[in-house]
Structure 1
Amino acid sequence: MTKKFLTAGLLAALLVGIVPGAAAQDFPNRPIRIVVPYPPGGNVDITARTVQAALGDALGQQVLVDNRPGAGGTTGSGQVAKSSPDGYTLLLGSSATISTAPAVYRNITYDPLKDLTAIGPIQSTPLVITAALKTPVQNYAEFLTYVKTKGAPVSIATPGAGTSNHLALELWMRQAGISLLHVPYKGAGPAITDLLGGQVETMIDQLSASIGHIREGRMRALAVTSRARAPQLPAVPTLAELGVKDFEVGTFTGIFGPSGMPAPAVTKLTAALKKALAMDAVREKYRAMGVEVMDMSQPDFAAYVKTDVEKWRRVAREANIVVE
């Protein structure tokens, strides 16, 4: 009896070790859920839905988008971080939820580097500095003169305190040696509305959100924050060109999962995402949004995320930015 019991116990232990590996090899065998930590209709949601069907085709399984908004995107992100690391619950992560929110929120429930697995990038977009038509500047040089001679701080809008835009603003002001009046809004929509109406003088926002208004002549683009000029606005110079040495800031989105995911599942997800993003129809949709598809391996993306997280932690600490 003792030998039989030991044999049965050993077999059970072996099966416990074998089954997860087998399940990972069989991955995916049921629908996959991508959590979007924002309401439907926003940039991150549209990013997810643009690649949703192509990703499902590449995986041979249905991919579902699940909107879980709250606390600036940290609620849904925290839920994914605490979910089972089996590859069936993923996160559409962005600069806001991966890099800047963890840098500034005091009571955040997850660490992006310890609690999440970077699976692959989707797209990136620079920020653009714009001026209201009522603001008496035509270009960046005139803007700097205006800042120095106005006699009162020039106002600049962002979609909110602690956002990627806010931290980029702090970094820009420090490196350019200027001081502006930060006006945080509850989202990009209200900020853009007030910029168009002239209630706020300037704004720093994702190019994808502002490009339509710029093209229609309803706001004036002064500079972009990328290393190279944006293909969508080739006449608009970069901050680095304009004298803000080595300045480069952009926002990104990508697919993440909980930490501890089986390597075969990560490999399959990364390959499927790469295949989906290679489709001309998908790339064209992103291009029309004013963003660029990121072509990067999984290890390179993980390294990119780590660098971005550490960069914004440093900026938040030096600028003493804390969001309760």
Structure 2
Amino acid sequence: MKVLVTGASGFIGRPLTAALAQAGYNVRAAVRERRGRQLPSGAEVAVQPDLAGPVDWAPLVAGMDAVVHLAGIAHVGPDVPAAMYDRANHLATAGLARAAAAAGVRRFVFMSSTRAQVGAASADPLTESATPHPTDAYGRSKLAAEAAVRAAGVPCTILRPALVYGPGAKGNFASLMRVAALPVPLPFGAFSNRRSFLALDNLIGAVRFALEDPRAANETFLVADPQAISLARLVSMLRAAAGRKPWLAPVPPLLLKIALSMMGQRDSFERLSGTLVAEPHKLIAAGWQPVTNTETAIARMVQAASPRKSGTASRSTP
């Protein structure tokens, strides 16, 4: 199968491209710049246009059997104009889906987000049957992109992943890993919330399922590790993987929220400390199975970020 992967040099795109190439796919990896991109030798590297303006997708989808669309603007806070999210996440996706339909692409996999459905937290578990109520420009742009993909008429699978973690994780997970590695007590012992996360390897497995299994056609799936965990449990896992005892102090969450809000980190706090359980039951019932569990995947992520000695020098693994 010939598959186009957009955003192929990113946190998800790079290991996904490698996994697909290893599995025998002919991969066209679309990246913003060719220079310095470490992609599998068997992948065909193509230049991906700037999504901030109109895009001619026809040359990229020509000859492809499938498309995995990862490219877009990530959720980076309230400072990004709503029009920029709409341009890069909605309108660019709509154009790609139409081009894919015109080229006869047989499967279009769109990487959406749980934010297309709700905000940073939800008292009720998420299911695909619930009416979406995104709370910010990023979530609204993803929901609009989902509708555009369906309207294009290309056979599609829409994935709404929970917060993804794995080797090379950035943002909130990278910050939390640094905090968890500190040799001091941490103020997370009182956090009993439940939150869904998603191991990168499990997400790659979900993409392969969407590409390969006819039961995934024209469906929308939440994707998450089967077991939701609390912030306290997550920090304990991170510390254990780093060789430290949990050592968590029961500081009231409200006090920590106030402190982080004063530092401009309220959104980051809510993305980790609020309750948000995404139920992957529909995807599991369709035939997908996670390839790893949360504890194992957390340990692998921490170990990948730890400095290792090579001869007399020390370096961080990729």
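The numbers here are math on the coordinates, done by the rules we state, and not lab data. All values reported here derive from a predicted model rather than from experimental measurement. Cβ atoms are built from the backbone, for glycine too; each structure is taken alone.
Taking relative contact order in percent (Cα under 8 Å, 6 or more apart) from the coordinates of each of 1, 2, which one would give 17? This figure was derived from 2. Of the structures labelled 1, 2, one was used to calculate Rg and Dmax of the Cα atoms in Å, giving 19.7, 58. Name it. Computing Rg and Dmax of the Cα atoms in Å on every structure in 1, 2 gives 19.7, 58 only for 2.
With distance in nm of label points 7 Å out along Cα→Cβ at positions 121 and 257 derived from the coordinates and found to be 0.4, which of 1, 2 does the value describe?
Source structure: 2.
Structures 1, 2 were shown, and helix-only ellipticity at 222 nm (-39500 (n - 2.57) for each DSSP H run of 4 or more, over all residues; to 500) at -13500 was computed from 1. The value 19.1 for mean count of other Cβ atoms within 10 Å over residues 41-48 was derived from one model only; which of 1, 2 is it? Going through each structure in turn, the value belongs to 1. Can you rank 1, 2 by percent of Cα pairs over 16 Å apart, for residues 113-152 alone and just name the one with the largest value? Ranking 1, 2 on percent of Cα pairs over 16 Å apart, for residues 113-152 alone, first place is 1.
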